[in-house]
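Only the coordinates and a few stated rules stand behind these numbers; no lab work does. Note that this is a predicted model, so its numbers are computed, not measured. Cβ atoms are built from the backbone, for glycine too; each structure is taken alone.
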Structure I
Amino acid sequence: MRTPARPPLDGLKKRLDRARAEVTPRDGFLRETFVLPRTDARLKAKEWFERWPKQAYWTTIESWFERPGDVIEFTIRRLPAAD
């Protein structure tokens, strides 16, 4: 008697990856993560704070990490609209 073959899991893996990518926190903030050299990271953060001022959009750097090679990975968040 032979053991049945395992079913292919490619479709399930694709669905799981798609569902995980769509998961967003439900706190109302929009987030974007950047991985940039230090000077470009500063310019990008400055651009965000000029475009979406902290006082109106609650813009803030949520987290940041120094990566090898003077690269900064950071997540910035803001509200979708000013009140």
Structure II
Amino acid sequence: MSYTADQVAEWMFNELRTIGVLYQAEAVNYIKGHFGESFIYTNEAGHTSIDKEVKKAFKKLHGGKAAWDRDAFYWGWTSSIKV
């Protein structure tokens, strides 16, 4: 089966909504195993990351209500109000 960036982003959004945080390492492993390697790349710093189109679609879904924590490598809600 062939997946789209939007489908991967929807999975990410649902995980964030269900759990409250989404760790990049866990997301990368899940995406790689369930959606395929095409949604993963190695960034300039040498870290495994999620495709930019997926992250753009994910950002549209959370509408700015989630933030990336650069130190801990996860997304979490910016307030106590979840989407």
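Quick notes
- Structure from which 19.8, 71 was derived, Rg and Dmax of the Cα atoms in Å, options I, II: I
- Label whose coordinates, when distance in nm of label points 7 Å out along Cα→Cβ at positions 4 and 68 is calculated, return 4.7 (choices I, II): I
- Test item: helix-only ellipticity at 222 nm (-39500 (n - 2.57) for each DSSP H run of 4 or more, over all residues; to 500) calculated as -11000, pick one of I, II: I
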